[in-house]
Structure I
Amino acid sequence: MTDRASVDHGEIARFDRLAEAWWDPEGKFRQLHKMNPVRIGYIRERVAAHFGRADGGTTPLAGLSLVDVGCGGGLLTEPMARLGAATTGLDPSSEAIAVAARHAELLGLDIAYRNETAERVAATGESFDVVLSLETVEHVSNPDSFLQALAHLVRPGGLVILSTLNRNARSFTLGIVAAEYVLGWVARGTHDWRKFLKPHELARGLRRTGLTITDVTGLVYDPRHAGWRLDPRDLGINYLMTAAAR
């Protein structure tokens, strides 16, 4: 596991160019902004159940260390800090990290943002109670190396939560053609459909690292409400997966 084994330099350059758009709710990342309440709710529920915590109060993650791998501008990282976790954000895009750090500082949030890869941090032996990597694995060049790094980052008894896109005709039509070229939800060229992972492929990769899959849930766009919802029966396009460390 080399320190930059999974980095796709073309992807990093693309996200560097988009960095200033991270916190524009109507910009290139607007669907992530819309997904965020559902993603946060899922993480909060999974973490509370795993660590035996009542899912109540304003800081249910207090006392837990958490790393957001592929944090981008910090859209998910900041809510994790507000929920009480000792939070670190990692991203190989220096421009995204600069935006994330600046935004957190403006809001007075204590988040350790680092322009690092998962592999490099894992190689130091550093570990966390909760490892998040949402909408990231489809952008790496070596998923096996990346998943191995995530497994090294989580402490025994900890939790890893990922989200990504399925690879099928439906995800190509809606996730690529519609989202990028018709609706303009994300910038053209953001995704390479060939790098999407089917749920059984992601689960197999995580199991190879010694992790145990505990949940798989679909993240579904609801056009009636122009928003997102969870659906454990529909993994056709976007889905979340949770795995536990022994």
Structure II
Amino acid sequence: MLLAIDVGNTNTVLGFLRGTEVLGSWRVSTNRMQTPDELGFRVKEICDMACGGLEEIGGVIICSVVPPLTSAYVRMSKNLLKLPPVIVRSDTDMGIVIDYYDPTEVGADRLANAVAVHELIGGPVIVVDFGTATTFDVITADGHYRGGAIAPGIETSSENLFRRAALLHGVEMETPDSVIGRSTSESLRAGILYGAVGQVDEVVTRMIAEWGEEPVVVATGGLAKTITPLSRTITRAEPDLTLKGLGIIYRGVAGG
């Protein structure tokens, strides 16, 4: 069984895979100050619940946008699991071509998404990933990662609003019954979610016009299932897309 670790700025996802089949995943808060020993306790606890213990893990792959935690997870894997992990970087052999001016600037999670859609869907594809940032990534039918766009994430923007406005408070990101809210909570949900949908549809529409292709538009990330039914441009939601990409990359690099 493969342990796939996707370290984001806000959340870290720990996934268990056989091939590209995601058997289970756990989302935990990212804490940049955690030590390898602390991460080990967390991983052991989740492994005990998810797959019967650490001995079931036969490989580890790490996709991280938080450098201090990359090294911490590497040490954890070597010390606790006795496994040298595969680390996703721009120079990892992933079967795609990166067209960014500086490939090292592309987040590892964005590359994992590109690998997943290229193998599982084909192309052309636009991936919209709802995380700390909302990212838009363009992947051609012949496996070129063309580039994309980065916007503030939905929850990131909302949290900043709540901090700065004394009379506004946090709300659950649930689809409102009406775009015309009749309470502060309803108004916040309407503005945040439909505002995000408008942003997504505008960026994707402009990308398609500039690109001249008719791509599949795939949503992933924490709010993918919430936003997809509201969008005019998103074709499908794949919440586990990054983990599936990590499974494909691991298979190509480690042969398992």
Structure III
Amino acid sequence: MGVIEKAASTEQDYRSSHLEVGGRYDAKLAESPFDAYMSAWERKYLPGIIKRFFPSGPARYLDFACGTGRITEQIAPLAKQSVAVDISPTMIEEARRKCPQTRFHLGDLTTTDPDLGQFDLVSSFRFFGNAQDELRDGALRAITRRLQPGGHLLINSHRNPRALYAVLDRLTGGPASGMDLHLPKLRKLLDRHGLSIVWLQPIAVWMYRSRIMLDTRPDDSQAAAKEARYGSASFASIAPDLIVVARKR
């Protein structure tokens, strides 16, 4: 969708937007320089985050709305058991190729209640930023039912209306006004479902212009230096992409 993603339609439930796109989703993600940048840095950060909270790896891991297995394939090898769920058969078809040891379930956990057991870790990436408020609540109800007390939820929030680039875009008449999941709203959402944020990892805070977002490669040495400089949780409120870990109370 380019540098700034279009807002999820209020007329079309976000769930229906990905049903038939599994075969081309990864390529589409790679075509957008900024999406590719965020994805690459998520991959860099995830192993350290998992090790911090699960030094020996999670016993049971669930990837909610797993898509093509982009996150599943990183975390599943660290877990003793892994399960992944999505409503899109085309997404799951792609994910199975990447994660042969993972058990996949095709279905919508917001409307059905399959016996998947309890989990120590649940992840969900590129979901909450795109979903509508009602779907966000439904997803968290489904997730927390399956999350052990003291278990952790690992998500990203990649459509922050208070990110520097989004503020600048709005001031110049751009489409970033359609984004709504800023950090205070996310914190309240998680708190409402009995989850407390325990870790924040900002990504791409320093990118404030479209040209920077389109031209910077994930392996650029200057990018690495700036990610280190602006990677503190104190910059989370203005991060274009944010990895969030929340603990179930």
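Throughout, read-outs are computed from the coordinates displayed, never taken from laboratory work. Everything quoted here is computed from the prediction, not taken from an experiment. Cβ atoms are built from the backbone, for glycine too; each structure is taken alone.
One table, with the values for the structure above:
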read-out	value
Given 14.4 for mean count of other Cβ atoms within 10 Å over residues 32-39, calculated: source structure among I, II, III	II
Among I, II, III, which structure scores highest (criterion: distance in nm of label points 7 Å out along Cα→Cβ at positions 72 and 232)	II
